[in-house]
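Read through the structures below before going on.
Any read-out appearing in this document is the output of simple, stated calculations on the displayed coordinates, not a laboratory observation. Given the structure is predicted, the values throughout are model-derived calculations rather than measurements. Cβ atoms are built from the backbone, for glycine too; each structure is taken alone.
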Structure P
Amino acid sequence: MAVTASPIFSPVNRVCYPLLLMIYAHLHLEKRPPLAFVTLDRPKALNALNAATFTELESAMEDLAADVAIRVILLTGAGGRAFAAGADIRELAALAPEEGRAFSLRGQGIFRRIETLGKPVIACIQGFALGGGCELAMACTLRLASVDARFGQPEVKLGVLPGYGGTQRLPRLVGRGAALKLLLTGAIIDAGEALRIGLVDEVVPSGQLMARAEALALEIAANAPLAITATLRAVDEGLNVSLDLALLREAAAFGELSCTADKAEGTAAFLEKRPPAWKGE
């Protein structure tokens, strides 16, 4: 992994950080605090998710989870033709049953880590997001798509089903019927249809995807980091328990935040009509 650095001023933190660019074999990671940009970089393979890419993606996300200067992560694919066009079919074709189970669990574990990172991850999708690529996008906090984006879970056409969480996240996002229609037909849909059914959160014109994603990320990053983390956890955990239990957990999180320095700073800044200076404490 190659690393380069140069100074950059963060308008959110109002301090100067080194801009870091880390080049892996199959992706690269750029840190521009408070943001980070992770780019899948196998354009000739349409950024297909092979085993080596998974290992590097896991390493990059763990790095970002531990970096307090990073508030929001933008995830995209290189080359303009694909976000990620699924798993590597050559690897998939060679799997025996136990290997297939391990293959699925490996991807599920990494995607679940992204989903529970404690920091928002915005999928910036242009071109194809198919199979594992669509599952990766669904594991992100938000999904922004260029008008040329295409989505699908075509695994049934290969004799398998989505193994990285697609059968579970897709119904949660778009509802049972719409999910089963995509899962059972293996159809590919365009960005407009993905927006209509709720698979993506926003569609932007070609050429404006990263600028819009960065603006949204900075809007999020301007808020209290502990409150962002607690909100992500409350929503994620609340979807899997009863409403009564979820409300109790929400109240507990509200109480915990009420004694933080950031809560004191946020309320003071509001009353004093000035921008807050968050410490993450």
Structure Q
Amino acid sequence: MSDIRSTEVLTVRDAGHDEYWLRDRIYDDPSILGLGDLQAVMKERIQAQGGRLDILLKDPADDSMYEVEIQLGATDETHIVRTIEYWDNEKRKWPNRSHTAVLVAEVITNRFFNVVHLLSQAVPIIGIQVTIIKIGEATGLHFTKVIDSYQEPEDEEPSSQTYTEKHWIDNYPEVLECVKWYRELLRTNYPEVGIRYFENYISLTVGGIARVWVNRRKNGRALFEIKCVSENIDQVVEALDKEGISYGTRSNKNITFNVNLQQLNEKKLLHTLIAKMISGAPNQTSVS
């Protein structure tokens, strides 16, 4: 039988360290958070309204930003509010980039889960629990993502409540205009483009399969998520890079970008190209 050693779970302070030590470990190697190959941008970033953001990280693949706040012990209201406030501050500075609030704590409480549930459509927020594990004389940091407000849409979206276009006309008319604009663009390539309304997002279907999801954002902006045919993704990314458009990816297969109606019109040729690649339509358009 193999020699399996027992482990001991310690708090950061029990191990003889403090919050600044933990901050520096994350800053020196952001990959330990388990959020991908992120790069450190700045630590102790001063905020205009006061306070300092513990760590600002960036994904070099799409320039998306991660605002990281660190707390020893259990999450409390002060740190939850601070995390969201700092996320909002950075989002205002870089409005064309994707931003995610991250709270790293030793204990993620039910209060945090409740807040994330309430804000899940307005604030993309991740909760990561950190512990120090001791095996013999060796110790190591262990990070576990316990909650992520983003839920990747499925091809078929179950819903217990039916919403109609009126819900969006009454509450989010500017986002609805963006959806209609994209639906008309899709119709130039595909004869049937279905539309389904949900409380916080709208999906567009091509050939009976959901290919586009549009989530509401503030100030009339819409967060698009588009599922392209896998062999076309590289071409879509190349076109977005060429146009200098800030975008993100989900599970390395879906493309996301945050726009308003004016920006859609300004880049119509680009989106025409993307539309052709959603369901394998032949590429006959180039961006110039």
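One of P, Q was used to calculate mean projected area of the Cα convex hull in nm², for residues 141-236 alone, giving 9.1; which? Attributed to the structure labelled Q.
Of the structures labelled P, Q, one was used to calculate Cα Rg over 2.2 N^0.38 Å, giving 1.13. Name it. Only structure Q yields this read-out.
When mean count of other Cβ atoms within 10 Å over residues 45-52 is compared over structures P, Q, which one is greatest?
Working: P: 20.8; Q: 11.0.
That would be structure P.
When FRET efficiency 1/(1 + (r/R0)^6) of positions 93 and 245 (r between Cβ atoms, R0 = 30 Å, to 0.05) is calculated for each of P, Q, the greatest value falls to Q.
For helix-only ellipticity at 222 nm (-39500 (n - 2.57) for each DSSP H run of 4 or more, over all residues; to 500), the calculated result is -14000, so let me know which of P, Q that is. Corresponding structure: P. Ranked by distance in nm of label points 7 Å out along Cα→Cβ at positions 133 and 229, structures P, Q are led by Q, which has the greatest value.
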